[in-house]
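What follows is a group of structures, each given as structure tokens.
Coordinate-derived values only; no laboratory data. Everything numeric here is computed off the predicted structure, so don't read it as measured data. Cβ atoms are built from the backbone, for glycine too; each structure is taken alone.
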Structure 1
Amino acid sequence: MTGFVLGSASPARLQVLRSAGLDPVVRVSHVDEDAVAAALPAGTAPEGVVCALARAKAEAVAAALIAEAADVVADCVVVGCDSMLLVDGELQGKPLTPEAARKRWAVMAGRSADLLTGHCVLRVRESRIVAEAADCTGTTVHFTAPDAAELDAYIATGEPLQVAGAFTLDGRGGWFVDRIDGDPSSVIGIGLPLVRRLLADVGVAVTQLWVGGAQLGADAAG
């Protein structure tokens, strides 16, 4: 059976995939995102930046697996992702500090911004990358304006410090999102419709990867 390797430490991405019937192997890429972005040609479009980061992560994970885990790379797909929020033409990643998160929210509150998620799928057979597909999804997020006490409480949880754009849709940050226009799974970090298409582009049907196959649907119906 073809294996599915998620090149990300994100628990939210892992939960999306598990809820959708997969049981991914998780490997973290440890890619220096700032260095990858800095090496891109000047004027690279935001969509190109997130796709390049996703590709770098997938390639790093595939290379490590080829060197260390021959059983996995006998037949698998490796998926890398990268999400950033586009606000006023500027890409924003993880704020990392409470001060940075507060500045981000001062700009975002009561406004809309585009959450871009780059995806790269590598098809690996017999320890060789034999196919690649990459693309980006964009979803518009409409934010409410949390009051000062709400924002203090949210930042104090630490949640917005380690996520792109200083918010989550599926966590506490969801209280401050009025609505979205686009794919909710891509806002969480991995867009299921796009990944399905990219898998098909490298010759893998997503249904091949489902754990339990048709039984999942039968269990849910019961």
Structure 2
Amino acid sequence: MDPKHTALVLIEYQNDFTSEGGTLHDAVKPVMNSSNMLANTLETVKKARELGATIVHAPITFTDDYHELTSEPYGILKGVVDSKSFRKGSWGSEIVEELTPQPQDIVIEGKRGLDGFASTNLDFVLRSRGITDIALGGFLTNCCVESTMRTGYEKGYNVVTLKDCTAALSEEEQKSAIEKNYPMFSRPMDHNEFIAELGGKETTAGARTGRGYTTDAGQPPMDAPA
């Protein structure tokens, strides 16, 4: 993977999810802990930034009265309203301190629903920068990350989902999304596999795709085209 054409997209790493005292933190904390997702994400961001990849933050925010949504929300967005989560200007809506965007990072505005592309200019920003590959991490594994993954796939991006940089409301949902849904619309990887490919090293996942990744010795994989 060429870092110049790769973006690491961080979905909703906001205090309401990530931090003690966040409105939804207790719901995701068990899976966050089991997957070590925040520490894995910090390592991934550091290495990806060093290698020259684009770091994109995709937070979700609403006004205090949630007038962007229907007056009778249902499903996951009803849960957001009922818990008074992600209100603009609140501590809960802020990106967690450890991932404070750096000057060279991009913060996408306008996310009001599940899909990171739907109500934002994410696609325009990525294409303007010549991005062809996107790696996704964040919340929830089977909701916003999955919705963004599916659209990225449909739009022709090479999509990577970072299995250990995501968290859901239960281990069952986490496992189902990663094992059943992610392989249909992305190349699921652990964060260290992604870092290795971004740095030009062959991984098992890369070798399976036949996309011409090289080994540590600089030689093409056995099944790579000449």
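I have 18.0, 55 for Rg and Dmax of the Cα atoms in Å, calculated from one of the structures 1, 2. Which structure is it? Show your work: numbers first, answer last.
Details: 1: 18.0, 55; 2: 17.4, 60.
Computing Rg and Dmax of the Cα atoms in Å on every structure in 1, 2 gives 18.0, 55 only for 1.
Can you say which of 1, 2 returns 40, 32, 13 when Cα extents along the principal axes in Å, for residues 4-67 alone is computed?
2
If Kirkwood radius over Cα pairs in Å, for residues 60-139 alone is calculated from each of 1, 2, which structure is the one that comes out at 15.0?
Details: 1: 15.0; 2: 14.3.
Derived from the structure labelled 1.
For FRET efficiency 1/(1 + (r/R0)^6) of positions 84 and 188 (r between Cβ atoms, R0 = 35 Å, to 0.05), which of 1, 2 scores largest?
On the way: 1: 1.00; 2: 0.60.
Looking at the calculated values, the largest one is 1.
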